[in-house]
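Undergrad: So, here's a batch of structures to check.
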Structure 1
Amino acid sequence: MIGTPTQEKRSAFTRSQEDYLKALYLLGGGERPVPTRELAQRLGISSPSVSEMVTRLTAQGLVEHDRYRGQQLTREGRKIALELVRHHRLLEMFLVRVLGYSWDEVHEEAERLEHVISERMEQRIFELLGRPELDPHGHVIPTLGGKVRAVSHRSLSEAKVGDRLVVQGVSDEDPAKLRELQRRGLVPGTPIAVVAGSEFEGPLEVRIKRRRSSVPLGLARAVFVTEAR
């Protein structure tokens, strides 16, 4: 469990409340205020509905709300959000490695299961998988103590011709994009070289394992890279 809330304490919150806390964390709300409109867009609901829930979470000491800047997680809210993120990412790895799911199938399954697994099951999964640090999409799994290793958020769409890079992670929100990334070999750990680009929002040309491939910018924005060593 991530530094605090026990399973019993977490069970006092609804799935909807937990979803709000996790969404706020994933938007950067552990470090800065997130505008209501941005949170509403992430959750796919109206801004008034977000404001109503934020009022409740603020009363519970999980969120701090600023009328002009937005909302930010408190220390307690961040711990709960991180616990859910840890559950989600461990479950995704379990589904891929043990149950044979493909990486484009696991997000929705993990979304459902993250709210109900016990801390004992979480720890068993963690040990069974060999204490992984990353999920199948290259996202960092928070530690039990709530630490999250810093990673690059630079997208492939920002790369320049001549850059030699390594795929660090990919966005897991669009199954169709994940399938296309898999088809092109743009998976975490893959070295790539940018060989051509466009000044007019056109595709990037990259070399992947001696094979040249054209990557549309919409797809390149879903790939996060770091400099090759």
Structure 2
Amino acid sequence: MLGLAAVKRIFLFTELAQTSPMRAALAPLGHEVTVRGFHGAWFDCPIAMPPDLVIIEPAPLRSVTSLGPALASHPVLAAVPWLLVLDPERCHVAAQLSCHDFVLRGFPREEAAARIERALRHRPERESLLRSGQLTIDLRGRQAVVRGVAMPTTPQEFALLRHLVQNTGRAFTREALLDAVWGRDYAGGPRTVDIHVRRLRVHLGQIAASLMTVHGVGYKWQTPE
């Protein structure tokens, strides 16, 4: 049994439901595991529960080329190491993805456990700073700074700002922002986004105009010229 300090939060996204071999391999390890299904390249992981490791278990023979870009742009998972379950015939694809490690389908549970523990110990180095004009976002430290002054953001405010800045120039509906930042299980309505945008604009001060309202759509971030 792991001590409390050693327990990690793992998100397993699987297309195999109750028949998932990875789910069975995780069970005896003692970590806090959240299991969710996924479709296409959509990963429902709200900011309130950032994991230490993500494991992606696609259905057999399913294309995985879209997974890397989807994870790289995710407001929560972009800074989290991830492990991929691959078909033996497609192991060459791993070299084209940003996954920390992979395991071949049909794996022994002992091999899966070893790779999971290795991934948890060795977090990959990623670009940790995101800059837009006078705004700097420290992805690793989860801190936004405007003109050298740290913004007192809540986790949801930080995730919303990060998502918009990472997708500069792209307009999002309120519903799309709710899905990306709060997750599809969130019970609140779209006006939640409006409230957080207003708070962010107060924090942003003189650069608040960069967080733009797109009438008839929602919001976008535009880097000031």
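Undergrad: With helix-only ellipticity at 222 nm (-39500 (n - 2.57) for each DSSP H run of 4 or more, over all residues; to 500) derived from the coordinates and found to be -7000, which of 1, 2 does the value describe?
TA: 2
Undergrad: For which of 1, 2 does Cα extents along the principal axes in Å, calculated from the coordinates, equal 54, 45, 29?
TA: It must be structure 1, since only it matches.
Undergrad: Let me ask you something else. Comparing distance in nm of label points 7 Å out along Cα→Cβ at positions 68 and 180 across 1, 2, which is largest?
TA: For this comparison of distance in nm of label points 7 Å out along Cα→Cβ at positions 68 and 180, the top structure is 1.
Just so you know, all these numbers are worked out from the coordinates, no wet-lab data involved. What you see is a predicted model; the values in this text were computed from it and never measured. Cβ atoms are built from the backbone, for glycine too; each structure is taken alone.
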